[in-house]
Structure P
Amino acid sequence: MDHSLQAQELRIENYLRKHGSITTPEARHQLDIVMPAPRIHTLRHKRGLNITTIMVKDRNPGGSVHRFARYVLQKGKYQGGKQ
């Protein structure tokens, strides 16, 4: 799998366009992106995608509760936090 920054950004963008949102664990396990937050930052600030971050709690497969990000693709262009 291509691990270049551009390939990771493209995988996240394609996933968001198809599914609407992705969590940090989903990005790590399904898209093989260890640190999705910097890729989301680039998609917002350099590509203009309007991606909202929602913090959620959920159980991992081992049963532990963790707090992590869910990234949600919104309509329109990113406005630098002016939603």
Structure Q
Amino acid sequence: MLHPILRTLVKVAIASLIVGTILAHFGITAEQLMREFGLSAERLQELARRGFDWALPNVLLGSLVIVPVWFLAYLFRPPGSSSSSE
């Protein structure tokens, strides 16, 4: 069985492919939709870069707390307990 997150990503990819095929059949392109919303490839790239620049330091800062806490919980869990349900 696929992991639930992986299964969801596959479903989203297949649904996106189907919808994209239908839109292409009617002559609707990504460029047209972006222009309709007042976006350009450069603007989307800039927004993605700004989002990444904001998120990376926060993820690193949070991981400084979360990773040690997770590691301690992993070390001190009761013997014989498993984190995965099989």
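Using mean count of other Cβ atoms within 10 Å over residues 16-23 as the calculated read-out, with 10.6 as its value, let me know the right label among P, Q. Computed on structure Q. Suppose mean count of other Cβ atoms within 10 Å over residues 32-39 works out to 16.1; of P, Q, which structure was it derived from? Derived from P, not from the others. As an exercise: mean count of other Cβ atoms within 10 Å over residues 8-15, calculated from one structure in P, Q, equals 10.5. Which structure is it? Of the options listed, only Q reproduces it.
When volume of the Cα convex hull per residue in Å³ is calculated for each of the structures P, Q, the largest result comes from Q. In this comparison of P, Q, the computed figure -11500 for helix-only ellipticity at 222 nm (-39500 (n - 2.57) for each DSSP H run of 4 or more, over all residues; to 500) is attributed to P.
Any read-out appearing in this document is the output of simple, stated calculations on the displayed coordinates, not a laboratory observation. The shown structure was predicted, so the numbers you read here are calculated from the model rather than taken from an experiment. Cβ atoms are built from the backbone, for glycine too; each structure is taken alone.
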